1. One of I, II was used to calculate distance in nm of label points 7 Å out along Cα→Cβ at positions 79 and 343, giving 3.7; which?
2. Comparing mean count of other Cβ atoms within 10 Å over residues 63-70 across structures I, II, which is largest?
3. Assuming -12000 is helix-only ellipticity at 222 nm (-39500 (n - 2.57) for each DSSP H run of 4 or more, over all residues; to 500) as calculated from a single structure, say which of I, II it is.
4. Using FRET efficiency 1/(1 + (r/R0)^6) of positions 247 and 367 (r between Cβ atoms, R0 = 25 Å, to 0.05) as the calculated read-out, with 0.25 as its value, let me know the right label among I, II.
5. Taking FRET efficiency 1/(1 + (r/R0)^6) of positions 55 and 199 (r between Cβ atoms, R0 = 41 Å, to 0.05) from the coordinates of each of I, II, which one would give 1.00?
6. Given that relative contact order in percent (Cα under 8 Å, 6 or more apart), derived from a single structure, equals 22, which label among I, II identifies that structure?
7. Can you say which of I, II returns 1.20 when Rg/Rh (Cα atoms, Kirkwood Rh) is computed?
8. A value of 3.3 was computed for distance in nm of label points 7 Å out along Cα→Cβ at positions 15 and 287; which of I, II is the source structure?
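Every read-out reported here was derived from the displayed coordinates using simple, explicitly stated rules and does not represent laboratory data. Here the structure is a predicted model, which is why all the values come from computation and not from measurement. Cβ atoms are built from the backbone, for glycine too; each structure is taken alone.
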Structure I
Amino acid sequence: AASPESVGFDSARLKKLDDYMAKVVADGRVAGMTTLLARHGQIVGFKTYGKADLEKNKPMTEDTIFRIYSMTKPITGVAMMILFEEGKWRLDDPVTRYVPEFKALRVVKSINPDGSLVLEDMKRPPTMREIMSHTAGFGYGLAEEHPVDKLYREKQVLSSTSLKEMIDRTAQIPLMYQPGTSWYYSSAVDIQGYIVEKLSGQKFGDFLAERVFKPLKMNDTAFYTGAEKADRLAAVYVFDRDQGKIVEAKSLFGVAMPDYTKPPAAESGGGGLVSTTMDYARFSQMVLNGGALEGVRLLSPATVELMGTNVIPKSVLVSSNGTSVAQFNEAVGFGLDFQVVNDARAAGSLQGDGSISWGGAAGTWFWIDPTNDLIFVGMIQRMGGTGGDDLGTMARTLTYQALVEPGK
């Protein structure tokens, strides 16, 4: 650990971050939290607050395991880019080259007043670039109201018993829009997990373990905890309006919580992993370092730079087609499985230009700031409400107001 002053922070100002997060826990907005801030490769602060499980009175600890949900996505992206560097695929390849099941996909042309769909043919298949930036046209089927999302729920795409079944079910549902013409948060990263399996000849989880987790010593990151680590898994909460407090969540987007002691039927590249604060910090530091950590290289600096460069066409960035998950404009865009801040000041943020980030459904968040050589990981387990969006935004403001020597 480094003293805040030794890496350009004002410790009195940095205390505002800790005080704010402690109050969030004390006020009962979340059961517990961890925050980890590192700069120049050194930990400035690794804090734990509150409880990992209120019912069992388990304190939050540095090695508490969290369901990271969509923070799985950047890890899947790194797996894809390992194969990209091996020449297994190219950014502008049609996805149908690797997933021929998608050759006959139709596209929603319009929606009738009764909710039925008018379909047309694809002008062209989605590209791999579009698959990695949510511009391919796929839906998701979480809580959204679009008729295509309803079809994802009806066909239980996210509850498939194998990645192949997930692909087959997806192939029966039309794309929401012509590839490349809009941005919509989607199941495309689950599709990437299937592509990793196909191109590597390995089970997705085995590929991640062998090529990402073991080299980075991410010893507690996997698609399940196993029985021996089950007691370290934090409980997930949701705000109950009737009771006016957080209660344990029994389902996510209408689907019962899986048993994390056992391997899942299908390993979800979009949201299946569990991890710890330190494991995710190690992953983030590897990305910040340009693809290497402690002498182990996963990717080249140019490949990491590619992942962190906006790929959304300007016509899409400035349209009103974005969804509530991320409202993009020219200041904020999307790279390959990461959100990208093109112009931090125009975005109203104190972070450095080129910062990349994402979050998870249970409020977890992280960002990687190459301009200021820092990473931040925040872990909570609370669905909806004042979760990661709110806390992530506050964490940025409170971190950067304490950074008195910005830059490399």
Structure II
Amino acid sequence: MVFKCQEDSFLKKFSSTVIKCEPTTEPVVEYGKTTPFQGYQVTLENTILFPAGGGQPHDIGRLNETEVVQVLRKGNEAVHFTKEPLEVGAVVVQELDWERRFDHMQQHSGQHLLSAILEKEFQTATTSWWLGCDESYVELDKPTITNDVINCVEKRCNDLIKEAVPVTVKICKVSDSDVNEAHTRGLPKDCMDTIRIICIGDFDENMCCGTHVTNLSQLQMIKLLGTEPGKKGKTILKFLVGNRVIKVFQKMLDREKVLTGLLKNEPSRHDELIQKLQKNLKVANKNLQNVLLELAQYEVEKIKKADPKPKYVIMFKKEATPEFNRAIIKGLECENLFIFLASEDPDKPREGQIIIQGPVEHCNALGDKITELLKGKGKFNNGKFQGKAGDLCAMDKCKKLIEEYFECLDKKPVQNTP
């Protein structure tokens, strides 16, 4: 069956009769993300809401006032997922979320154009594609593709868009000769006897169940974003079409304005100024590291010279680095002290790193209690615990716990052996 949405991709409102309504717990899949769902599957005589297929996500919209959150094709029918039931036999008005639909049409027709150019003019076949929420990609049957080729492909696509090449649909039967000449990439395996072929002028013919523009000019433009390695020697080529290019460009402009304000200079100097900031930050971090190591040495010497000699060390420095903590541990390794060090994650307030080390009897008595208070993650190994703390707000409780433990030890009477 060819649905109404495939007959006229630009139809935004349509009336049809409910022929089936059944409860369902089948999940909703939105751009690859699965969400549990409990509601109803509504089947209509015909629909302008596209059921997911051919790489194109489903439409959303309304049946009267009832929201449609997913549409799937099951055999020869399209089922609409709703939270409320609809009466069988009732005539409902379908309203399409046009912004989402047109976006999908631009990306899908853009993919047909992109894949056709790659295959016919650059001998690079498309093995699969993905239409995502923010960007899309084609998977190419090549391990690499050069920037020169990418630039040529992009220019060729945009030249055809400017030429306003018509996009038409041919309806065929499986037995027709036209079917054998068309590509079948992305066509659902359980397609019915009726086959749709999407024709870009006389340049490309491709079997497809999706919704498409009627002219390449409606794509506005295509922008190729670059490549990344795919699976088994293939290459992923990301792209944007039409309104997505405009939206991304607007976001880039907004970021540029923010950076201009922060860097207090024109956009043409942003990269130069950021490189300078990175260099200065590297020098500052190195200087800070040297100061922290000097501070660690000072703390170690102060503890060693303390009189009376302490039995434990508690140190919580928010700015402490792993190198600082290692210097403390190494400097006190021969002092037979119970050591508890904590530092804060600069990106996650209240979270951080902790180290517990010392005589086994003290670690056994205090370790689990401290890690429980701090919501620590890790385990003791050879009398040492090193791991993450999920709640550094409990540091005062840990300090009190350690102090009371050692006060208790001091009060225990010494037993003399006869």
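1. I
2. On the way: I: 23.8; II: 17.4.
Comparing I, II by mean count of other Cβ atoms within 10 Å over residues 63-70, the maximum is at I.
3. II
4. Numbers: I: 0.25; II: 0.00.
Answer by label: I.
5. II
6. Traced to structure I.
7. Source structure: II.
8. On the way: I: 3.3; II: 7.7.
This figure was derived from I.
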